[in-house]
Structure I
């Protein structure tokens, strides 16, 4: 089962107050409901591929609607042949929609009713219903964090975006072929949203994965930094040893000033150690900057020898 499916299954088990049941049901109807004309009346279908969400929608409808409900199961014919669960209301649709403030001027409204947003708990429940009906969230183990909710109209998207802003989630919106999308890309905001709508187990898992990924990234940065420093140290040591061997071959180390001679001999003796460790094996106390200065002197002498060698070759 995917992370999104586990999260939605958890959300279908959240206990609701009566006012919040209406808010969540309103979101489910607006986001996965379809209204059809039928025998001088209307038919309301709520469709989903998730069995847990279908049970949740049926329970919410049954608690607020006394009329008959049909449960249909169909199989998709294209791509993934998943089951589609449909809850159908044939009688009293218009009066029911009026009662939950979803009917105005002979059509089902797409704006969020004020009755679903009067209280903070209802606003959270509406957001939960919207996510259950048409939302998705990436597994935190994936390369990017992403949570989105699809909306049927720009008006619906704008109203839901206002709810996100009220909770300082700072969601963004985009229009696609299949509808208007509200989405979150920041892991911290996704965690906040899941916590708001009651997916606490999903939040714990998400945070655990984020911590592990953060530690892994930090370790990788440290390893890369250490590797870069090691490569730099090895390259410098190789260059220093080449310079010293050239000086030894062309003029002899005994011709160097005593301080440079000692440094050259110790570097040849300990080719693999760092500058700090080289300071510690010198017979006299020398700082790292002082040792660097002496090695630069040897480098200058080697450059002069190479320059003279080139002149001889050219002549």
Structure II
């Protein structure tokens, strides 16, 4: 068994990381602060469907109600657990620091909350916010999730990401200087990227010593600029087999200490344009496991 897994996986699982750190099962409780993305003022990322929140997040601004509702659903699968309050939807540092602090303090006061995870952009953390995050990190286990998507500058321009790779590198450095755990989001299968581009992205993550990564596979949602481009340009989308091949190859190169927080994505069937294979998430995960076992692949073997 791979030394960073409790689930017979060949990569560094989030379950292993949490159980080792906290001594029992931990799951993330998704929350929505109703915060917009500042980049939408300039069009936003072309793949964004403006619906990034979890389908179990309650439609209310009361953060305790949201937390308790989602927790009760997840506890049916994982009883007797600890919780990470996960500020997931939108750009969660796109607000006055005092507002964020109040919401964080509210969930930290709840029983068995052992950490906070905040999703945001590398160009949306002010110096004042960074100071607050540093103090929060001394109070609880803090994770900052940053969207990168690709280390290819041409790709970032094409998808209208709104920042470059240097911006991402600099923010990770600032967060690491505060001893904050940082997770990068990347997308496999972005338009016109080759396998080499996707491998270069994970090699870049090694270079900046990222702590964790979420690997998403590109899917096209209705009513997005990406859907319009796809209809006009008919760029190639990855097949399931290609995604499995590329992702297992990426895992070879990723340092074994990097926590793999996610592999593949979760499209909503009513919004999905393509590819259809994305709807069978567990088939994809099983195919990755089988390929890694069959070919004796494990994370970091070529790092």
Structure III
């Protein structure tokens, strides 16, 4: 077994947890690798041959150390290669974490195969500027279509399978997977959806429209978001909270289910709602 380790050293506990993870893997005689960019942040006792510029291809599975943002970034890269990811929490809530930093003794179950994989649907995000579709990327949580730099409401048309659903006068809309229902959509008032379901959810952000609730579509739906006709407004688009890009008012954002799935390793027997309740208890505390 070969494991690629992807730590996010901006997290306060990440370095400590990474060192303990390495110690545990050494104890278990499991081969592991880091991206070459991590060399300067790790202790000098880690051999030079442990660093590679191609750990996703080199490894059988990935261990991501950080918070949900780190896990999403690693899982999207691993999904294209059909590699599973074990997420170790070095942050705060981290809904996607499979282990906490004090549970590294569970790593021995990777050898015995005492774990399951949790497959999560992803979305494909495309841009149609009139000259054809261009892939913007994939997301595990959500894509947000929002106003640009001007602080004012925007007018958006939303279509499902080329049939108009609604016009939203709002700060924007969030289109999310069930996994993303506990992210931006939740902050905008959307419901929590069991991540084992296959569906696409749309939640308006601070809307003045009469239809101000979330809408849930089946996973075969193709959602199109665009500025209303004769509207001169520039929009910004962001996938999974990454840096937004600005697009012209003539462009359409097209969202559909991706052919790729993110796979998360589950060593413990916690169910989704056990994790949800645990994280909410931590937040209240």
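Brief remarks on what is shown
- Source structure (of I, II, III) for helix-only ellipticity at 222 nm (-39500 (n - 2.57) for each DSSP H run of 4 or more, over all residues; to 500), computed value -5000: III
- Which of I, II, III yields 2.2 [distance in nm of label points 7 Å out along Cα→Cβ at positions 154 and 234, calculated]: II
- For 28, 24, 20 (semi-axes √(5λ) of the Cα gyration tensor in Å, calculated) the corresponding structure among I, II, III: II
We did not get these values from a lab; they are worked out from the coordinates using the rules stated. If you're wondering where the values come from, they're calculated on a predicted model, not measured in any experiment. Cβ atoms are built from the backbone, for glycine too; each structure is taken alone.
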